[in-house]
Structure 1
Amino acid sequence: MDIIKIIGIGLITVVASMLVKPMKPEISIIIILCGGILILSQTINYIIDIVNAFTDVVNKTGLDLNLLKIVLKIIGVGYLTEFSAGLCNDSGNSSIADKIIFAGKIIILFIALPIVTKIIEIII
């Protein structure tokens, strides 16, 4: 099971970071970044499978492919925003994390504008 690998990577990352942080705080941040990248790399196949499943649904139902692209972009921005803000919080920069979250929300709203305008057109 991949979740066991992911949990293992996470725990090893946390322990290594805690051990190194008193002596070299800057190395601790690099360890956390590397652990996060390793965890993300373990999820790539799942992301590909999810995109393929969405594509199959679009092909079978005849939905607009642009709608799928918009939804996937929104999901991607949300996950990347949360991940980046978490890294900032872990390094003690919560003010930057808050700004990343705010920017992510604005970008998600911008990406979703075509969907919102289409819904308004349908209602009118």
Structure 2
Amino acid sequence: MPVRAIRGAIQVDSDTRDDILEGSAELVTAVLKRNSLTADDIISILFTATPDLTAEFPAYAARLLGLTDVPLMCASEIAVPGALPRTLRLLAHVDTELPRGELRHVYLRGAAALRTDLPQ
């Protein structure tokens, strides 16, 4: 089965544990749903958070969703002047028969402005 990568991002309201966990869970769930994937299809997920989000690890939300045997990693997004604040991003590597052109990358809430070329 081919390995594919899916991107996603979400902007959260504030740097609180609850907002980060809620936003991360919403993003992971949307990526799975929009691409008809299950937890067994996920190879790994790399999460990043903008430097203004430090209250919780985004990967912890994935663990709470049941992704307990999936390799997850968190990193800080680079601090580019003028970049969208309070943004969580992910890069998920998945096993899927979907061709690359049929993957649905997911940009939610304010992060939709990052990819205006994609259908929401």
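No lab work stands behind these numbers, since they all come straight from the coordinates. All values derive from a computational prediction rather than experimental measurement. Cβ atoms are built from the backbone, for glycine too; each structure is taken alone.
Could you tell me which structure in 1, 2 was used to calculate mean count of other Cβ atoms within 10 Å over residues 74-81 as 11.0? Please list the in-between numbers first.
Working: 1: 15.4; 2: 11.0.
Going through each structure in turn, the value belongs to 2.
Taking relative contact order in percent (Cα under 8 Å, 6 or more apart) from the coordinates of each of 1, 2, which one would give 43? This value belongs to structure 2. Given a value of 0.9 for distance in nm of label points 7 Å out along Cα→Cβ at positions 50 and 82, point me to the structure among 1, 2 it was derived from. Going label by label, the one that fits is 1.
If distance in nm of label points 7 Å out along Cα→Cβ at positions 2 and 42 comes out at 2.2 when worked out from the coordinates, which of 1, 2 was used? All intermediate terms of the calculation are to be shown ahead of the outcome.
Working: 1: 1.0; 2: 2.2.
The structure behind it is 2.
Upon calculation of percent of Cα pairs over 25 Å apart from the atomic coordinates, which of the structures 1, 2 produces 43?
Values: 1: 43; 2: 18.
So the calculation was done on 1.
With helix-only ellipticity at 222 nm (-39500 (n - 2.57) for each DSSP H run of 4 or more, over all residues; to 500) coming out at -6500, pick the structure among 1, 2 it was computed from. Here the read-out was taken from 2.
As an exercise: FRET efficiency 1/(1 + (r/R0)^6) of positions 10 and 58 (r between Cβ atoms, R0 = 41 Å, to 0.05), calculated from one structure in 1, 2, equals 1.00. Which structure is it? Checking each candidate, the match is 2. When FRET efficiency 1/(1 + (r/R0)^6) of positions 66 and 90 (r between Cβ atoms, R0 = 35 Å, to 0.05) is calculated for each of the structures 1, 2, which structure yields the highest value? Structure 2 comes out on top.
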